[in-house]
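Once you scroll down, you'll see the structures, which are given as C-alpha cells.
Computed from the coordinates by the stated procedures, all read-outs in this text should not be read as laboratory data. Keep in mind that what you see is a predicted model, and the values were worked out from it rather than measured. Cβ atoms are built from the backbone, for glycine too; each structure is taken alone.
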Structure I
Amino acid sequence: MSTERQRELRPSYPVRTERLRLRPLTTDDIDALLAYRSQPDVCRYVPFEPMNRQTITERLATMWATTTLTDEGQALTLGVELAAGGDLIGDVILFWHSREHLGGEIGYVFNPEHAGHGYATEAAHAMLRLGFEDLGLHRIIARLDERNDASANVARRLGMRQEARLVHNEIFKGEWSTELDFAMLAEEWPSHRDFPANRERG
C-alpha cells in the first residue's frame, strides 16, 4: 500500500500542551459549550449562529463525534480544557481539505471569560503540529473576517503569513465581509514549532 493511501491522523488523547488538554467533545461538555457558543458576540464573525442546547447536542452526535481523520473532506473538532482544573474553555478544529495537495485549515473559538492568557494560540499551535507532523500536510490556512482582531492576532502569533485580503468578497450574516487569509507551509513549521513566547491576549 502506498504512503499516500496510508496518510491519516489518529491522535492519542488527550493531546497535551504546557497548560491545556485537547480531547474529543462529549455530552458532558454541553453546558460549557453553551456558555460561549450561545453568545452573539462570540458568534459574530464565525460561520455559525448562536447555538442552543439542541444544536449542540446534534453536533456532538454528528460532526463533532469524529476522533480521527482518514480522508480529505473530514474535520476534527477537539475541546480545549485547562490542565489545571479541567474546565472546558473553547474548541479548535482541523480541516483536511485535499489529499492530493496536502491542504488543511485550522479554526478556533473560545469562551471570552478566558481571553488574554494565550490559550487560543496554544491550542491552535497544537493543531498545526497535528496537521504538519502527524498528518503530513504541506499547507495549512486560516480564514477569518477582517473585523475579528483577536483571531487575526492568534494567526500572526502562530507565525502564519497573511497572504490575502479579499475586500467585500462575500455576504456574511447580512453584510459584506472582508476576508483575511493566513497560511503556513510545512517547510516553515520548524521555525515555529516552539510555542510562541508572546502568548498574551490570545
Structure II
Amino acid sequence: MHNNFPDNERALGIIKTRGPQTLLELATELGITVEGARFHLLKLAKEGLVDATTESKGRGRPQQLWALTDLGNARFPDMHAALTVKLIDAVRTLLGQPALDKIVAAQGKAALDRYLRALEGKKGLKDRLKGLAALRTAEGYMAALQKEGDGYLLIENHCPICTAAASCQGFCAAELKTFKAVLGKTVTVERVDHILIGARRCAYKVMPVAG
C-alpha cells in the first residue's frame, strides 16, 4: 500500500503481503507507536477485517498475531469473479471440458507471449525474475522475489483470479507451465505454496539446474 493511504489500510496491505503480524512488527512497519498500531487493529477487528490469535514460541511470553479474516482478504479484488465463474460453467456445460481446456491453454499462450516480449533483453535469472514479479504485480498478484539458497522464491501474495481458479484449476496448471517456459530449461520451477489448498500465498521455488 502507498504511504498516502490511511494507516488502517496500510496495515491491511502489510498483513496481506507479510502474513500474520505482531503488534510491534506492525507498529515498526507503519512507523507509529504500538498504541497507534493497536488503535488501527482494533478498528479493523471491529469491522471484521482482522482477527488475533495467541501463539506460544519457546519459553517466552505468548505472542498475539494479527491476521486477515476472509472478509479482510475480500478487500483485495478478485476480478469479475462471479461473471468469470458463470462463463466457465457455461463453456464446460455447453461445449465440454476439452473446449474449456483449449481456452485455458490459449490464455496461457497469450500470457507467455506477453511476458517473453516484456522480458526480452533480460538475460540473468535474477533480472528475469524481477521483471516477471513486476509484471505479475501489475496484474494484481502482489508479487515479490526472495533469495532462497542457490535459487529464489517467486511469491504471489494475492490471487486476483482465485474464484475462477477454484472453479477451473487448469488456470493454475497453465500458470506453472508459463513460468517454466518464461524462465527456461536452465532452472526448475516448483509450486511450494498454493492459495487454493489453504496457504496464505502462492509461492514458486526457482532453482538452477545442477551441472
Where does the value 1.02 come from, among I, II, when Rg/Rh (Cα atoms, Kirkwood Rh) is the thing being computed? II
Working back from 16, 25, 26, 27, 6, 0 (P(r) over Cα pairs in 10 Å bins from 0, in percent, for residues 64-127 alone, computed), options I, II, answer is structure II
Re helix-only ellipticity at 222 nm (-39500 (n - 2.57) for each DSSP H run of 4 or more, over all residues; to 500): value -6000 computed from one entry in I, II; matching entry is structure I
At a computed 0.65 (FRET efficiency 1/(1 + (r/R0)^6) of positions 112 and 168 (r between Cβ atoms, R0 = 30 Å, to 0.05)), which of I, II: I
With FRET efficiency 1/(1 + (r/R0)^6) of positions 40 and 120 (r between Cβ atoms, R0 = 25 Å, to 0.05) coming out at 0.05, pick the structure among I, II it was computed from. II
Structure with the greatest value (metric distance in nm of label points 7 Å out along Cα→Cβ at positions 104 and 136, set I, II): II
When distance in nm of label points 7 Å out along Cα→Cβ at positions 16 and 144 is calculated for each of the structures I, II, which structure yields the highest value? I
For distance in nm of label points 7 Å out along Cα→Cβ at positions 8 and 176, which of I, II scores largest? I
